[in-house]
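S.K.: The structures considered in this document are given below.
Every read-out reported here was derived from the displayed coordinates using simple, explicitly stated rules and does not represent laboratory data. As the structure is a computational prediction, the values presented were derived from the model and not from experiment. Cβ atoms are built from the backbone, for glycine too; each structure is taken alone.
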Structure I
Amino acid sequence: MPFVKDILNYRSLAIVGLDKNTGKTVCLNYLLRRLNQLKATTGVTSIGVDGEQTDAVFATAKPEITLYEGMMFNTSELHYRKRQLLSEILAVDEQRTSLGQLVTAKALTCGKVLLSGAATTERLKKQIQLFHSMGVSLAIVDGALSRLSLASPTVTEAMILATGAAVSPNIKNLIARTKYTCRLIGLPEVSRELKQQLNTIESGLWAIDDNGLAHDLNIASVFLIGEHTESLFRYGTTLFVSGAVSDRLLRILASQPNAGRIRLIARDFTKLFVSPEAFADYTRTGATIEVIQQSRLVAVCLNPTSPKGYRLNSEEACKALSDALELPVYDVMRPDSVKIP
């Protein structure tokens, strides 16, 4: 797959699933196998537990994670003891988790592991830094269901999105959900000058005037914005939300008489907790959304099977998704089904 060599241009990568059983582990195993062939120095960890043999919800078989000699990995003490390979311990985190201390080790042989790494983005950042200090050129983070925060560009430089039949057995619904997520991931960045200024702001709702200067609107929470609409635009119609962006916020802004001139800035796409309906209503007015830092989506991977028993035609689904997204879509189990626009 051509995207593997593209990944080597980055120092960290997140694999994120749109839903459970969308093929993240299959994608990870494919990447690890190819990176081993390319002799890339790789480190891997996870938010959540990945590599278990059986799905906890559907009781179906799941692919285990295979590491190769020389790869580094980070997992909990409990799961480190269950590894099926020889390894050398390189570091042990002093902080404990519910599964014990976090162990960073180097695989001395090829074998299978369970990964259960850092549970917070701050600890994840430190683990990625630790990997790099040990000579790792690419740190990979395997995601957990609904944990898009690990794909924030403040944590990892690039991401792979896994989608498939588990999201929806209906190809139109699958395309709609995947396309919406890709649209959020691809929201445009603000200018470098504005980015530098907004990166220093840690909380609150701010307005940007015509000279590019930020002003604190002194609104304690975006949930209180409805009580301050009369003074919301006193510095102009460009607003910056340092925290989460919700449906409620978009609907309040969309209802304003000057909605078509509103420019909303978020930190990155992982801060947008908005439904497709609210997003569509907001943008339909002419209002826009930008981000301080855009995420780099390097590939979309498809799992055509669902644990509920239904299956999409891989080639047709890859082509339909690729045409809709205007991006390459890969079924890593079937390279012949790849469609590259």
Structure II
Amino acid sequence: MQEQLKELVKQAETDIQACVTANDLMNAKAQYLGKKSVLNGLFARMKELSPEERPAFGNMINQSRTQIEALLEIRSKQVKEQAWMNNSNASSYDLSMPGIESSRGGFHPLTIVRREIDEVFLSMGFEIAEGPDIDDDFHNFDALNTPADHPSRNLADTFYLENGGLLRTQTSTVQIRTMERYAPPIRIISPGRCYRNDKPDPSHSPVFHQVEALVVDKGISLGDLTDTLQQFASIMFGKKVGSRIRPHFFPFTEPSAEMDISCVVCGGSGCRVCKNSGWLEMGGAGMVDPNVFDILGIDSELYTGFAFGLGIERIAMLKYNIPDMRILFENDLKMLRQFKGELR
């Protein structure tokens, strides 16, 4: 049997060296190491040997298997290298054939709208400020005059982390950090991601994008707020679009308001998009509550200010007539390709 094993390894070396394709190597492996191979057949004959002879014979079979496996590995590398050389030979290509055109990517509609919003506010004299997505109770709630029993602080609305932090529910946290670092006058926008414990539906998502604005200076009035909102709406949606504010409540502004624009689809005459009201809700706004200034050490007798927040998804849906917010996050290439030429 020992001589038979030696002859088997020698024959395997000859046959494996003759392999020129990957398929040839697979056949050789099946022939010499497969279930029906001679090597496996020799294992079955071990019962013919005495108990004393079996360990030595088993060791010889394992050595033969190892040798054959090494021969297969070496030849496999050689076959792959030869195949690469053959494929890289210029003569194997038809240089008269047209090349393969590579597909050109484009910006996501949210990126396009975000950049347009940035440009609008930069043209109005604002600066861009950014802050961390992970923040704390003070910057997200306390400094924004939000009481401890406010519903927005519940687990049902806010994502809290094990270390005591939280995922910011609004980019107003950046406004607080800006007022901590810089003295008035302040004129900033703070675009970025926000997180709330919302179930995804056509108008809600647990991850969304906001842009908030803050102006703090001497003599800032509600009229400055309405003029800024109207100017933004005119640049973003066209001069024919009107705007209005109506009373509302937010803990960090007083007085507070909701901003509406005339429907960009029907022009204010009433349609399905605006629910026949002629108006579309854009976001919250108001004059900065003096309590917020007091918390941050800003003289509320000397300075006033306004703030407002707009949903970037909401603006994108209005600009491009997208009926469902979830479409913006599905990464459907047919939808995304429509925006390839929107921004350069």
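S.K.: Using distance in nm of label points 7 Å out along Cα→Cβ at positions 71 and 303 as the calculated read-out, with 1.7 as its value, let me know the right label among I, II.
M.R.: Only structure I yields this read-out.
S.K.: Using the calculated result -12000 for helix-only ellipticity at 222 nm (-39500 (n - 2.57) for each DSSP H run of 4 or more, over all residues; to 500), pick out the matching structure from I, II.
M.R.: It was calculated from structure II.
S.K.: On relative contact order in percent (Cα under 8 Å, 6 or more apart), which of the structures labelled I, II is highest?
M.R.: Going through I, II one by one, relative contact order in percent (Cα under 8 Å, 6 or more apart) is largest in I.
S.K.: Matching task: 8.4 is the computed value of distance in nm of label points 7 Å out along Cα→Cβ at positions 23 and 247. Pick the structure from I, II.
M.R.: Checking each candidate, the match is II.
S.K.: Moving on. Here log10 I(q)/I(0) by the Debye sum over Cα atoms at q = 0.07 Å⁻¹ was calculated and came to -0.33; which of the structures I, II was it taken from?
M.R.: Corresponding structure: I.
S.K.: Continuing with the same structure: Distance in nm of label points 7 Å out along Cα→Cβ at positions 87 and 183 computed as 4.2: which structure among I, II?
M.R.: Comparing all candidates, it corresponds to I.
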